[in-house]
1. Given structures P, Q, which gives the highest value for Cα Rg over 2.2 N^0.38 Å?
2. For which of the structures P, Q does the calculation of helix-only ellipticity at 222 nm (-39500 (n - 2.57) for each DSSP H run of 4 or more, over all residues; to 500) return -27500?
3. Looking at distance in nm of label points 7 Å out along Cα→Cβ at positions 307 and 323, point out which structure of P, Q has the largest value.
4. Kindly point out which one of P, Q the value 22.4 was derived from, the read-out being mean count of other Cβ atoms within 10 Å over residues 347-354.
5. Output the label of whichever structure in P, Q has the greatest value of relative contact order in percent (Cα under 8 Å, 6 or more apart).
Structure P
Amino acid sequence: MSIHNTPKKELAEIDRSSRTITQRDAVAIIATLDTKGDEVRYVSAALAAHGRSIVVFDIGTSGPFAKDHLLDGKASPSELLAVISKDVSKELTSRIHDGEITAVLGIAGGKGSAAFGLIVSDLPYGFPKMLVSSARPALLADLARTNDLIFYSTLVDLFGLNDFTEAVLTNATNAIAMMRFQQSRRSDRLIVAITAFGVTTPAVSLCVSQLKRAGIDSVVFPANGAGGQTMEKLIREGHFVGVVDLTTTELADEFVGGTASAGPYRMTAASQRGIPQLIAPGAIDMVNFGSLSSVPTKFQDRILFAHTPFTTVMRTTAHENLDIGRLTANKLSKSSGQVCVMWPKNGFSDYDRDDGIFSDPIADQAWLKGLKECLRPEINIFELNCHINDPEFAEAASAWMIHQLIKEKPSENV
């Protein structure tokens, strides 16, 4: 067991019980020892009983990581937390790369949970990272947007040990004790990222099957804000050789102010890495909100549809689509790799067919107009006389990506 940057007195009893354990295959425990010391002692002893080594990182403002930054007294609590998180993340990553740490467990309230999210944000996808937290659900939901965290919500506050907190800590300990990160060997198969929404599912499904037949695997991301953010992160980490971005609706939410925005860095990672990317205006005809009552007052006179009792979609206007097209073009024009735009003349989603509730060819055409105004001239735009969910659209999109990756003859549709 290793007590990293932790006062020996704080964990002396546990240290004596763990001296014979080889310091490998360790679980890192991240917590503020001044407020969560009892919980850390409990979990550390339980992990030692499972045969796991332990490395404790004290992220409290009275802990060693904070000492150097407290000397000038100028840092605000939030600034100090950010600095501590950065330092811990650097040390944690180094020990993971050395093979010393193979799982991470956080024990925290609100501020500690936020710090834990920062600390583990750059750890590899699939690395075991668990958080036992009493934080508000909205914060935990934010942490889960772009990180594959495992949560144990305590429901009661973490103020020492009692029957309730011990039950949660025991469950968490038993679970994390069984988890070990093993870096999988990279597959020789080609893997592309694809974006999807319920209203573009037919197109996505056919693309996945067409690519599979060509020996190309697909990882599909829901275009719900969190999905787009996660995809951009994994693209930057080099997990994909191409992107079939069929469903770019998150740009509409970003521009208009919906709830499914993936932020300003959506549609940037592939351009930066220079990998082939195919773009389509899938579900650009809609902006997402929660229940009907949650739609902002300024949009009450717009075309709204209750997709589910918890999701309301709003039809985009021609003016909005013109600007979304320009935004798309400006992002794509910065690409260092091959780019292709495919525009389905007959609609962007299941709701945007000729007889659909969102049918509006003028608004759809505006997206193409805005795109052409700003797109770099050498980037190809293919205008297809079909709906995005018609088989010929998915076949053309798949053929283009297959041609980019394995240089087969592209479909005559393109």
Structure Q
Amino acid sequence: MPRFLKPGAYAWLVVAMLFPVAVLNYLDRMILATMRVSIRADIPSIANDAQFGILMAAFMWVYAGLSPVGGFLADRFQRRWMVILSLFCWSAVTWWTGHARTFQEMAWARALMGVSEACYMPAALAMIADFHPGATRSRAIGLHISGVYAGQAMGGVGGYIADTSSWRNGFCWFGAAGLLYSLVLLAFLREAPRSAGAESIRRPSPGATLRGLFGRPGFLLLLVYFTLPAFGGWAVKNWLPTHLASAFGLKQGPAGLSATGYVTLASFAGAILGGVVADRWMRANRRGRILTSALGTALCVPALLGLGFAPTLTVAIGSMVVFGAGFGFFDGNNMPILCQIARPEHRATGYGFMNLVSIGMGAVVTWWMGTLRDRGVPLGMAFSLCAGASAVGVLSVLAIRPASAEEG
């Protein structure tokens, strides 16, 4: 830590330093989808959209499967190094993607990106939690999560780069930016100070970690909670543009912009506001973070119903804003709630398992909604079922009882 900064100030500097990494984390993974036409035209061996879908799915499969491994490494070794190495490696892969010439090279690049990115989010969130015990934890993590939504919103620039320059330049530029920024973190990012007692258990074994997580009913409930509201999140990300186009006769461009813009901006604000509300609520109630998250998820229920059965586009837009804000409340408080359940040396691994289950089930929901559409079932019905899943999620998080040593 720089000598001229007080510990509290450096804790916020850590959040500021990791915010651009969160932006790149989602920007680098999302620009592939926005450049589909240009990439397929330039690489003939990507023979059809099914193969292009494999390129997108390869990342999800590897990322989900290796998230617990990345989390365990962050718990066992220095989180600082996991963050820096993860950024460096995925940025190098992003740069290499801009030089790929075949479908096979692209597939390997996306898989390797999944490997490297799987190490970042569990390590980064656990690191921020280490620097922000107690009163500022939800705000700090909420600010970092807002970087994810900023990255999602910026993902659209990929299409403009592909149209005005070259899709390869987009990958090369963002990859180079990440490589350079990893040097900034190497110079200024430090590991959080730990107590002597915590240091003595810094290197947990796999068995102790599994027992420390799955032996706690609260973690099992959080695993369910992290997954169920995410059904609606994946439905909105992957199928809302199609639903808006078919329900309101929108063309592809306006439908896609509406589906991403309103939700992402509202989620950005919701992640920040949800952190403020949760930290303040914690002053009066040790379940404040749980209650804040439950409130956000409860807002998602009528919003999803509104998206599914909105009579007008105006109602749909209002539903998108409510959903985005509520999902921001949910998304920004998951790691703070995990900190009330799991010991510090198990938290990154715990978040990795949460990623594994949530993303794995998200892929199933995405496929299932496509199957329903092929059978002629309106997507509005699928959105209503996602609303039901969110309602069950509210019940599951309200059943969590924080551990006594919750702010370590």
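1. Biggest value here belongs to P.
2. Details: P: -12500; Q: -27500.
Attributed to the structure labelled Q.
3. Details: P: 2.1; Q: 0.2.
Between P, Q, the highest calculated value is found for P.
4. Working: P: 22.4; Q: 27.8.
The correct label is P.
5. On the way: P: 11; Q: 25.
Looking at the calculated values, the largest one is Q.
Read-outs throughout are calculated quantities, based only on the coordinates presented, and are distinct from any laboratory measurement. As the structure is a computational prediction, the values presented were derived from the model and not from experiment. Cβ atoms are built from the backbone, for glycine too; each structure is taken alone.
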